[in-house]
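Every number in this text was worked out from the coordinates using simple rules, so none of it is lab data. Because the structure is a prediction, the values reported are computed rather than measured. Cβ atoms are built from the backbone, for glycine too; each structure is taken alone.
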Structure P
């Protein structure tokens with residue numbers, strides 16, 4: 001199955017270069033349809049350029065804080081050792097805290113820098 005998502009330019013570039021392996025979104029109705037092996041077509045919000053990525057895995061958490069504790073910041077496209085509270089604060093510039101509580105969050109694994117054996 002193919003899915004479409006817009007993404008900010010800075011993160012689009014990191015995904016296309018394999019520098020960002022986990023895309024974080026609310027676990028809303030749209031993302032609940034995602035499965036391993038599905039394709040996401042990302043569209044750069046600035047340039048309109050598109051990039052296809054295969055979903056390798058989905059990691060579901062109740063909130064951003066719990067998710068960000070499980071992986072190094074750079075797999076999300078943040079600088080190495082970015083504090084968790086800064087990453088959460090950034091996510092709140094995109095999503096409302098009440099939506100996070102309502103839906104939970106999902107990290108969509110796009111590349112193989114994260115081990116298949118990651119225990120969550």
Structure Q
């Protein structure tokens with residue numbers, strides 16, 4: 001299992017991760033470091049633990065909003081699928097009706113052609 005060293009708020013941390021996930025973990029650590037730096041600029045020296053908690057709450061808030069958006073999109077997708085299925089079902093029904101009418105018209109034309117052939 002690979003181990004990497006990340007720096008967050010000037011402190012280094014050794015972390016283990018799955019093979020191939022090193023870059024992802026480094027990017028996540030850099031994001032946390034950036035959040036803490038932004039908070040430190042906004043609020044000054046209010047304590048490492050408090051800054052870390054605030055950064056975690058910000059990330060959790062963004063995650064919650066992303067989940068809400070994903071839920072809305074899933075609902076919209078489900079509705080679009082239902083609408084598409086209904087439209088397809090209606091189209092199939094219309095196609096069947098059209099085919100039945102064309103079949104009736106063809107039968108009428110065949111009967112008429114047969115009568116004309118007998119008369120001719």
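With Cα Rg over 2.2 N^0.38 Å coming out at 2.49, pick the structure among P, Q it was computed from.
Q
Given 7.2 as the derived value for distance in nm of label points 7 Å out along Cα→Cβ at positions 46 and 102, which of the supplied structures P, Q does it correspond to? All intermediate terms of the calculation are to be shown ahead of the outcome.
Working: P: 3.1; Q: 7.2.
Comparing all candidates, it corresponds to Q.
Which structure, out of P, Q, was helix-only ellipticity at 222 nm (-39500 (n - 2.57) for each DSSP H run of 4 or more, over all residues; to 500) derived from, given a value of -29000? It would help to have the intermediate numbers written out before the result.
Numbers: P: -6000; Q: -29000.
Attributed to the structure labelled Q.
Between P, Q, which one scores greatest on relative contact order in percent (Cα under 8 Å, 6 or more apart)? Intermediate values should be presented prior to the final figure.
Numbers: P: 36; Q: 13.
Structure P gives the largest value of relative contact order in percent (Cα under 8 Å, 6 or more apart) among P, Q.
So if we calculate distance in nm of label points 7 Å out along Cα→Cβ at positions 54 and 70 for every structure here (P, Q), which label has the highest result? Each step should come with its number before you reach the end.
Working: P: 2.2; Q: 2.8.
Max of distance in nm of label points 7 Å out along Cα→Cβ at positions 54 and 70: Q.
Suppose you compute mean count of other Cβ atoms within 10 Å over residues 30-37 for every structure in P, Q: which one lands on 16.0?
Working: P: 12.6; Q: 16.0.
It traces back to Q.
From P, Q, which structure was distance in nm of label points 7 Å out along Cα→Cβ at positions 6 and 78 = 3.4 calculated on?
Details: P: 2.4; Q: 3.4.
Checking each candidate, the match is Q.
State the single structure among P, Q that was used to calculate distance in nm of label points 7 Å out along Cα→Cβ at positions 38 and 62, giving 0.6. Numbers along the way, then the final one.
Values: P: 2.5; Q: 0.6.
Answer by label: Q.
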